[in-house]
Each structure stands twice: as C-alpha cells, then as structure tokens.
1. Hey, Rg and Dmax of the Cα atoms in Å derived from one of 1, 2 reads 19.1, 58; which structure?
2. Which one of 1, 2 has distance in nm of label points 7 Å out along Cα→Cβ at positions 113 and 329, as calculated from the coordinates, equal to 1.6?
3. If distance in nm of label points 7 Å out along Cα→Cβ at positions 145 and 177 computes to 1.3, which of 1, 2 did it come from?
4. Given 0.95 as the derived value for FRET efficiency 1/(1 + (r/R0)^6) of positions 73 and 209 (r between Cβ atoms, R0 = 41 Å, to 0.05), which of the supplied structures 1, 2 does it correspond to?
5. Tell me which structure, out of 1, 2, gives 21.1 once mean count of other Cβ atoms within 10 Å over residues 121-128 is calculated.
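Here, each number is a calculation from the coordinates, and none is a lab measurement. Bear in mind that the values here come from a model prediction, so they are computed numbers and not experimental data. Cβ atoms are built from the backbone, for glycine too; each structure is taken alone.
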Structure 1
Amino acid sequence: MNFTLIEPELGRISGGLRFNAELCAASGGRLERIVAPGAWPEPSDDDVCRLRQLVAECQSGSHGEPNAQSRPVLIDGLIGCSLSTSLPGPIVMLQHSLAQTPASEHREAQHLRAASAVVTPSAFAAAEVTRRYGITAEVAQPGTHRRPVTQPDPSPSPLPSQSAVGAAGSGDSCGQRAAHFICLGAMEDNKNQLFLSCVLQELRRRGVTGWRCTLAGPITDTAYAQDVDDALEGLASVERVGELDKDAVDDLYRHADLLLLPSKAESFGMVVREAAAAAIPSFVTAGTGAQEALGAGRGLALDVSTWADSLERWLGDEAHRAELAAKALAARESAMHEWAETARTVLAVLDSVEGVS
C-alpha cells in the first residue's frame, strides 16, 4: 500500500523539509509528499479546515488510489502538534523537533498520545518523547549522501554576501589561508547565531586571528537577524550569506574546516551529519541531539568562554587540529546511512499501523 506525507508550506528550506523530500524520494514511490498551505505553526481556522479535509481524503484513498480501509497518514509534527484538537486516526506523527515551551509541550503531549505511532529522527529525540510523555517512538535516522573530503582552496573566494558585516578583510594577519568556520541554519533564536557572534567577538578581543566564518541560512526572524548583524559589527572575517541553494551549500562544505552549531535545542542536526560525510568536524551544543550526529568534534556547554577557548585551541594547536581531522576522516565511513534504510523504517511503521486500522 502507498501512503501520504503531509508537510507544511514554509516558503523556505528547513532540515525537516529536506528530511521529508529525501524520505519520499527513497521510498520507491510508496510515499507521496503533499504540501498543506497555511501559516504553520500558527494556522488560521481556514488552514485547519483545509488540513482536516486533506487528511480525510488521504485516509479514504480519494486523493489517490481507492481503498475501502482507512489508511494511516504521515503528518509532519510542525503541523500535527500545532492544532487545538487532534486529527482523527490513523495518524503517524513524524516529529522532527520537540516543544520548547510549556504551552507547546501541552499540545505536543496531546497529539503524540493521540497518534497511532510516532517517528523521530534520533534516539535522543525518541528518549525525550518517552521521558516527557511515556510514549515509545520509532527512530528513523536521516540518511546522508557521500561528499568529497574538504579540499580548501589556498585562496578561497568569498560567497556572495547578503550581509557584509564590518570592514573589508579576512581575519588573516599573516597572509596564509584563514581557517573557515561555517554555521548553517535558519536565522532564529534557537539556532543561536547571536551566541556565536559573542564567541567570535571574544576571539577578536583576545587577538586570535587566522579564521573566517560564514553564516548561511534563511531569515525567519528579521529582528533577530538585525541583532546578529549588530553583534557582529567590526568583525570583517564574518559574512552572512542568507539562504543557499543545493549547489552553493555543496560548495560551502567543500571549502569548510569546522562546522559550528550552537543551537539551544536540536533533535538531531542534519548539518552535523552532512559535515561528517565530508570529513568535517563539528562543535555542537552539549546535551542536544546534535551530539548523536557527531562524527568527530566536541559537544560544548553554551558558555562564551568555553566555545572561545575551544576555537582558540583548535586554531592554535596543530596536533589537536590534526587529531580531529583524522577522526573526522575515519568517521566519514560510519557516518554513511542510506536514505533507503530511513524509508524502510518509516514504511514499516505505516504498514504496521495500516494492518491494525
């Protein structure tokens, strides 16, 4: 039997939407992706009405092949956990991220408990679902595509900047190629670029040079993006390039030395796994799902001095840098996880629910 995945229309790329696209592409035609228009995760009454109609059509088979039995529908959790009342079953919830406020946790508990099954992208997220709500979730770890090992250009050309912060310069005071940090993620509070700005300013205050940093990702909070720009004032070695297409992201990985992901919360961190597939180490926030995705690197507490110390050591200690690079190269193979395996896991959950619906 074939199934439907309903996802939100965001008007931008996100880790969850990339997961959905790869999942459906690897499903052998058994999983169709349908976009639900609306202001998710804060839908209007009309948005909810249209969603309920779409779910009913998918469950009845009227959207595609006819079927007398009510079939399960896979719902992106950004949609499913934003409703005031739960959708009628059978529903399998694909929970890319977890609630961060008491109000959203209350809704999340309601909808996950009402679902026929729950799928998460990591063991970390599944354990959190169990701890919070007493629910057992199936883990469908994101797949990866093999990437070329990073071969930095001795004289790398900067990406076209959406926002150039500070005066001209590369942050390299000795004429050698500056180490390239990258931070990929939507410009928003959870991704914590403001914290990273403070870390980079601390490196500047200490006189640590020989590095540059690229911040890439769509702006989801314009006020926050402005705060980040203000915090980066005077840092000529930092550029913000906005949302990048696939080719530009691939190019960014090809010329990167270290990924920085200081998120406040992560259920997995697909960019960390993608960096691992290119043999790039990462520094991530300790105690988040991003640590599960690490091929090589460090999980760090969200403390400016801790991150600045770690970056300063990475820049200044050649042996330490070489050790992390070697671990990243070795981890490149173990980081490979086929999207077909992800799809098999999700389809098995849908098949099991369909069998009892």
Structure 2
Amino acid sequence: MTPFSRRPADPNVSPAVMFGRLAQLAQSLRMTVISRSWDGGELNMGAREEFEAAEQKLLAEFGLDYKVNWVEVPSLGIKARILEVGEGEPLVFVHGGAAFAASWAQLMARLKHRRLLAVDRPGFGLTPYVDHHRGLRQMAKAFLDDVLDGLGLDRADFVVNSMGGLWAFWFSLDEPDRVASMAQLGSPALVEGTMPPFPMRLLSVPGLNRVVYRLPSPPVLELMGEDPAKAPRALTQAFEAARKMPDFEPAWLSLLEVCLRVGGIRVGFNTEDLARVQTPTLLIWGNRDPFGGLQVARLVAAALPHCRLVELPEEGHLPWVGDPDRCATEIEAFLSAPVS
C-alpha cells in the first residue's frame, strides 16, 4: 500500500460490523413512521418560493446585486440557472454535492470586481434534475461545455468545491483549453486518499437511502466540519430551504448511488488522473474537512503538477464559510499569478 492509497472506510467497520449497523438501523426504522413520499407531494407546496426567498435574503445580506441567467443545456435537455454578479473577467463557481449557487455568497461579496457566474448544478438550486445514473463524467462535461457556450465563454477561471471540484478536474482533462485555472476549496470529491463519512456512504444504498434520508440529521454545515457559530444564519436557512426542493432528494440520492458504496468510493479520481492535470490549481483545504485532513491535502497537492496549497487548520469542507476573507485573498493572489 502506497502512502497515497485510499484510506480505509473505518478501522472498526469490518463487513460484520457494517452489516450489524445496518441491522440496527433497520430495527430502528421499524419504529419510525414515515409520512413523506418520494416526490414530497403536498409537503413540497411552496418549496420553490421558500428557497427563492431564503436565497434572496442571503444574497442581500452580503450586498450582492445579481441577475439570473437561464442557459440552454441541450446535451441534457434542461436549462441551467446561473446567478451573475459584477463585471470584468469571468469567474465561474461550481458548488458541491448538496449545495446551490448562492452558497458562495460570502466569497462572491469579496470578488465583485469580476464577472461572477455561479451555477446551480442539475437537481440542485433551481436547475432541473437529471438522473446521475446516465453517466456522471459525461454529464459533467456536457453541462459545463453547454454552460460556457451559453454564456459566450470560450475559456474561464473556475472556483469549485467538492463535487464541483471533481467536475472541474474531469473537465480540465476532457476540455483543457476551456479551463484557464481552478481554485479548489475543500477536498475535491472522490479524490484518492479521501473518504466520505459513513452516514453519506449509507445514503448510497438504493431503497434504504430513501428511508435513511428522512431520519433526523445534524445541520449540513456541522456535518461538513464547519463551526455553525461562524456561519451566517441566512446561509443556514438557505441550506434548509434547498433541501425541501422537490428535485433535491432524487438528485442527491442518485448522485450518491453512482459515486459511493457503503465500504467506500465507487468512482474516483486517482493519482494518475491528478498527474495528468495541467491546469494551474489552487487548493484551499481545512484540517477539519471530514473527507480528509491536511495530510491528505499535501499528498493531493504533491500529485498535481501545477498546484499551490493553502492550509487552514481551523476550517472544514467549506472553508470560505468560516474564513471568507482569507479564501478571497488567496484566490485573488492566485488569479494574479497562477502557479506555473
């Protein structure tokens, strides 16, 4: 096993222990009354309005004067929703797994001298759902290709997080001329050496995941290793509203079914893939990232040919939430002088 080999899921999770946990969960679920259906039915009435109101409140809190663009994505048969702020050189934001375009608000407020373009990935925010089983890498390329075309951009700098980070890595290999640089905030999803937390892996089990999804769980920011006390209340409320959107559940669960298994990662981005990335890359990584701490970050950075690593000991998977000033400063410096 090399120093960069994928971390074991959990030293205590042998197959026997793993299935023991599943059995305990199944027993507890027998006592649980589940009143929500897959599509949410009446419970989702007004969900869009609630999300839009929460999003507007979040963006207003940070003084962001924005407009909404709807861009055709013919490859997927949908329109992508994009929030646009400011003018200048384009900077494209691609959020992580369970987030949405406006979750970048704190960071966008500090980069307003550029043309900021924050996308809702398919099934999240207000971009319609596309089943991830149709091919995740193909979806990533098709979506980002069509979005850039729709915005009239041949090439752009990217700011990405988690699943958005994996999409950007894939896109930089498939369409290297379209990615000028990328700032990866938090561990990129499924990169070798990282390991998703057990509750997330449990959501990858078809059928069981629909039930587990409805069980009470800690707030998203806490699960991602961030200090909820540092987070704006408007951001927490927007995450809560986003989860109620009708497309969120099928999008989130189909994504996890494709990417994960209970024992670990189903698809990923390994050291050989990292070594092929020629795009200048900034890694901003928090030691409290539940997918892997700074030891993993250093191995990822060493595998990338053109990479600058910024370590944030007190931050988690969404480092701009706890320290937006530092993240903005590092991004500005990187864009001014990308690593060669």
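1. 2
2. The correct label is 2.
3. The structure behind it is 2.
4. 2
5. Among 1, 2, the structure yielding 21.1 for mean count of other Cβ atoms within 10 Å over residues 121-128 is 1.
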